[in-house]
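Got some structures for you, see below.
Throughout, read-outs are computed from the coordinates displayed, never taken from laboratory work. Since the structure is predicted, the reported quantities are computational estimates derived from the model, not experimental observations. Cβ atoms are built from the backbone, for glycine too; each structure is taken alone.
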Structure I
Amino acid sequence: MYITKILRKKARQPVYAVYVDGSLAFELSDEVLLKFGLKTGDKIDEQAVERISTSEAFHRAQTFAINYISYRPRSSKEVLDHLRKKGFSPDFGRKIVQHLQKQGLVNDVEFSRMFVRDRLKKKQVGKAWIRRALYEKGVSSHIVEKTFKEYVSDDDQELAAHQLAEKRLRLAGGSFEKLDENRKRKRLFNYLLRRGFSSEVALKTVRTVLS
């Protein structure tokens with residue numbers, strides 16, 4: 001088999017249509033074309049076609065992944081799920097993720113740290129809420145708990161719960177005041193639990209705020 005024609009297609013990024021024995025064999029990025037040094041008249045066999053096709057698929061998947069993480073940091077699972085939606089197999093996606101991990105572009109430890117810092121800065125939420133969100137993004141429990149030890153103290157949680165409880169009371173206004181004392185405590189306690197605070201922190205906060 002011989003490469004009979006290489007045509008550049010009109011596209012935002014350079015794409016080349018490679019013809020083998022007069023028929024379109026594959027479309028390649030300029031990087032893969034240069035990597036294999038392909039040119040018209042080259043002899044090519046089935047094994048070479050397979051290697052070139054695999055290399056192009058890897059390049060395309062990596063481009064999708066890098067573009068995806070360019071907007072904000074992502075967990076390994078998020079990148080893997082994104083590639084699956086783009087049509088790549090789970091096995092192929094894992095190879096891309098592993099490649100990006102080696103390059104330091106995907107790091108679940110750093111992602112967990114960023115996520116925790118960001119949520120604590122923007123929201124009054126408890127560790128259970130953050131833990132659940134990180135688990136959904138595929139971050140391991142070991143990494144999550146290690147991050148909590150680094151960035152979330154008991155004092156921080158109590159302060160956040162206190163601020164959230166006071167905010168809740170302000171927004172509730174007169175409707176909350178109409179409730180009897182037990183219902184007030186129960187409603188505020190359950191609200192703090194839903195926001196991810198521990199029962200200990202929630203109970204302490206309710207006692208303080210409603211005293």
Structure II
Amino acid sequence: MADFNYEKSVAAMGYSNICGIDEVGRGCLAGPLVAGAVVFDIVDSEWITRVNDSKKLTPAIRTELSTLIKTKAKNWAVGLVDAKELDKVGLTTATELAMKQAIDALTCLPDYLLLDYVPIDSWEQPYQLIKQGDSSSYSIAAASIIAKVHRDQIMTKIDSEYPEYDFASNKGYGTKVHMEALSKYGPCDIHRRSFSPVQRAENK
């Protein structure tokens with residue numbers, strides 16, 4: 001379960017706006033890549049139980065926690081890069097862009113970043129890369145939750161436009177139903193053309 005140990009360690013060095021950042025949707029074949037950024041008041045924030053890597057939580061718990069995090073956090077924001085932009089700039093750059101968008105949308109500028117092992121090369125302030133940070137850093141885990149809930153809501157809404165791909169269920173990941181639909185119908189507007197399974201379906 002994630003805790004505040006990393007945040008407290010950084011706060012002890014004199015930093016006050018410590019921002020946890022995480023992204024979701026890197027491995028999807030369709031839909032946007034979304035990043036979340038969360039800043040807690042390390043001293044006064046109320047402890048929200050069950051905050052953990054979003055992948056380890058049920059959809060219902062993620063939704064509940066996302067609402068609580070947005071209420072209790074000092075600040076939070078999301079950033080998004082759609083499939084067409086991702087195809088244009090590549091996955092690594094798209095990840096950095098989404099995270100930078102989330103940071104820029106915060107009303108308080110972070111003075112220290114906690115990242116889930118994905119750096120932001122253009123960021124000039126101090127930061128720390130934490131392997132599997134979404135399972136150990138409370139702020140990174142919170143960022144993963146709000147990003148996941150935000151992206152899932154987008155994919156559920158898009159499902160009505162492209163019902164044959166079952167996006168409401170698979171959220172753009174390469175499930176059996178999704179792959180069968182991709183093979184039968186080819187890619188739609190929100191598929192990532194730079195990903196090889198989509199390329200193969202398009203070139204059939």
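Between structures I, II, the greatest calculated value of relative contact order in percent (Cα under 8 Å, 6 or more apart) is seen in II. Each of the structures I, II was assessed by mean count of other Cβ atoms within 10 Å over residues 1-8; the largest value belongs to II.
If we compute FRET efficiency 1/(1 + (r/R0)^6) of positions 73 and 121 (r between Cβ atoms, R0 = 25 Å, to 0.05) for structures I, II, which one ends up with the highest value?
Values: I: 0.95; II: 0.45.
Comparing I, II by FRET efficiency 1/(1 + (r/R0)^6) of positions 73 and 121 (r between Cβ atoms, R0 = 25 Å, to 0.05), the maximum is at I.
If Rg and Dmax of the Cα atoms in Å comes out at 17.4, 58 when worked out from the coordinates, which of I, II was used? Of the options listed, only II reproduces it. When distance in nm of label points 7 Å out along Cα→Cβ at positions 57 and 145 is computed for each of I, II, the one that comes out at 0.3 is II. Starting from the value -13000: which structure in I, II was helix-only ellipticity at 222 nm (-39500 (n - 2.57) for each DSSP H run of 4 or more, over all residues; to 500) calculated from? Derived from II, not from the others.
Out of I, II, which structure matches 0.00 when FRET efficiency 1/(1 + (r/R0)^6) of positions 17 and 177 (r between Cβ atoms, R0 = 35 Å, to 0.05) is calculated? Checking each candidate, the match is I.
State the single structure among I, II that was used to calculate distance in nm of label points 7 Å out along Cα→Cβ at positions 81 and 169, giving 3.8. Only one of I, II returns 3.8 for distance in nm of label points 7 Å out along Cα→Cβ at positions 81 and 169, namely I.
So if we calculate distance in nm of label points 7 Å out along Cα→Cβ at positions 129 and 185 for every structure here (I, II), which label has the highest result? Walk me through the numbers before you get to the answer.
Values: I: 2.4; II: 3.9.
For this comparison of distance in nm of label points 7 Å out along Cα→Cβ at positions 129 and 185, the top structure is II.
When mean projected area of the Cα convex hull in nm², for residues 41-160 alone is calculated for each of structures I, II, structure I gives the greatest result.
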